[in-house]
Structure I
Amino acid sequence: MAACFLRETSTLSQSVVMSTKARAIRRLNGMLGSEAHLASDEVIAAVVKLVNTGLSYGETEHVRMHLGGLREMVQIRGGLASLGMGGLIGQMATT
């Protein structure tokens with residue numbers, strides 16, 4: 001999200017922003033391959049941010065893909081109420 005802000009303020013080039021986003025997605029995909037991190041609060045929060053960023057930039061196909069994964073992770077965890085940080089992650093996912 002910070003990279004997107006910097007892009008909007010012409011501080012970073014589009015290629016740097018896309019590279020940063022791709023690196024974040026690769027790291028998330030690596031975490032999704034681990035039982036210890038699958039559906040963790042950190043991964044869910046990161047995917048929520050990807051959805052928000054995609055919505056901001058009109059990336060509808062990416063938003064659909066990330067929302068599908070987000071739904072699955074929330075189901076694995078037992079619903080929004082079971083997410084951590086005192087309910088903050090659940091709030092992030094619904095706003």
Structure II
Amino acid sequence: MVAFLQRDLSGIVVDHDCYMKEQYLPRMHFFFAHEMGHYFLHRDLYSRVLFRSPKERNAFILTLPEEEYRAFEGQAYAFAARLAQRPGEPVPPQD
């Protein structure tokens with residue numbers, strides 16, 4: 001995991017080693033946009049779940065049914081893709 005949204009929605013936690021390497025900078029922008037997608041699209045879910053660490057967050061994710069998890073992540077990826085999209089570019093397809 002490179003980044004995740006804190007449960008209390010106060011910030012995004014990132015992997016320090018990835019964040020500090022310039023080669024990963026474009027990808028980090030996408031990860032931030034992805035986590036912003038969770039903030040805007042899934043904040044109601046985050047407000048109902050208690051986790052205080054990446055380990056607890058991962059344990060929560062494992063409790064989600066596969067289809068629900070894929071939708072949860074897919075929505076955040078679609079949000080990030082649209083946020084990064086240049087004007088006039090075609091909209092990326094969704095699953």
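Where a number appears in this text, it was derived from the coordinates with a stated rule and is not lab data. Computed from a prediction, not measured in an experiment: that's the story for all the values here. Cβ atoms are built from the backbone, for glycine too; each structure is taken alone.
A value of 1.7 was derived for distance in nm of label points 7 Å out along Cα→Cβ at positions 18 and 66; which structure in I, II was it taken from?
Working: I: 1.7; II: 2.4.
Of the structures listed, the value fits I.
Who wins on distance in nm of label points 7 Å out along Cα→Cβ at positions 58 and 82 among I, II, i.e. which is largest?
Largest one: structure I.
Out of I, II, which one gives 22 for relative contact order in percent (Cα under 8 Å, 6 or more apart) as computed from the coordinates?
Matching structure: I.
Given a value of -20000 for helix-only ellipticity at 222 nm (-39500 (n - 2.57) for each DSSP H run of 4 or more, over all residues; to 500), point me to the structure among I, II it was derived from. Provide the component values of the computation, followed by the final result.
Values: I: -22500; II: -20000.
Of the options listed, only II reproduces it.
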